[in-house]
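Below you'll find the structures, each written out as structure tokens.
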Structure 1
Amino acid sequence: MKRFNRYSLPPWVRTMRGVCAQFIIPFCIFQGIRTILLPTTFDVLLLTIFIAIALAIYLEVI
């Protein structure tokens, strides 16, 4: 299986990855506070998705 190389991506994809890396932690914090105050199924699923994206970005899976 071919190893993933993030430098082989187009420039616009690398830019979007950088933008997501900057904004994902504040989104997770906001969503976590919102989930604690008013937990709904949608809020929990959205928080789970945000955490998965944050882990993927910071562990360099994406």
Structure 2
Amino acid sequence: MTPRWQKSSYCSEGASCVHVTAAAETIHLTESSDPARVILTAAPAAFDAFIAVLKEESPRV
């Protein structure tokens, strides 16, 4: 099955964007401007922890 990638809601038009998809107990991330098309794979719990850290450390707008 071909993964269905979702673009980050923080991505502006034409910008380099993070894309995410989920499949069979894994989360996959990639970045649109990466010429090697590297895919980072994480377990859901690890991905949740990653997002929690980003939310804690991101500047408040």
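Nothing in this text is a laboratory measurement; each read-out follows from the coordinates by a stated rule. Because the structure is predicted, anything quoted here is derived from the model rather than measured. Cβ atoms are built from the backbone, for glycine too; each structure is taken alone.
Consider the structures 1, 2: one of them gives 38, 31, 18 for Cα extents along the principal axes in Å as calculated from the coordinates. Say which. Only one of 1, 2 returns 38, 31, 18 for Cα extents along the principal axes in Å, namely 2. Thinking of 1, 2, which structure, once relative contact order in percent (Cα under 8 Å, 6 or more apart) is computed, gives back 35? Source structure for this number: 1.
Among the shown structures 1, 2, from which was the value -7500 of helix-only ellipticity at 222 nm (-39500 (n - 2.57) for each DSSP H run of 4 or more, over all residues; to 500) calculated? This figure was derived from 2. As an exercise: FRET efficiency 1/(1 + (r/R0)^6) of positions 7 and 47 (r between Cβ atoms, R0 = 30 Å, to 0.05), calculated from one structure in 1, 2, equals 0.45. Which structure is it? Answer for the origin of the read-out: 1.
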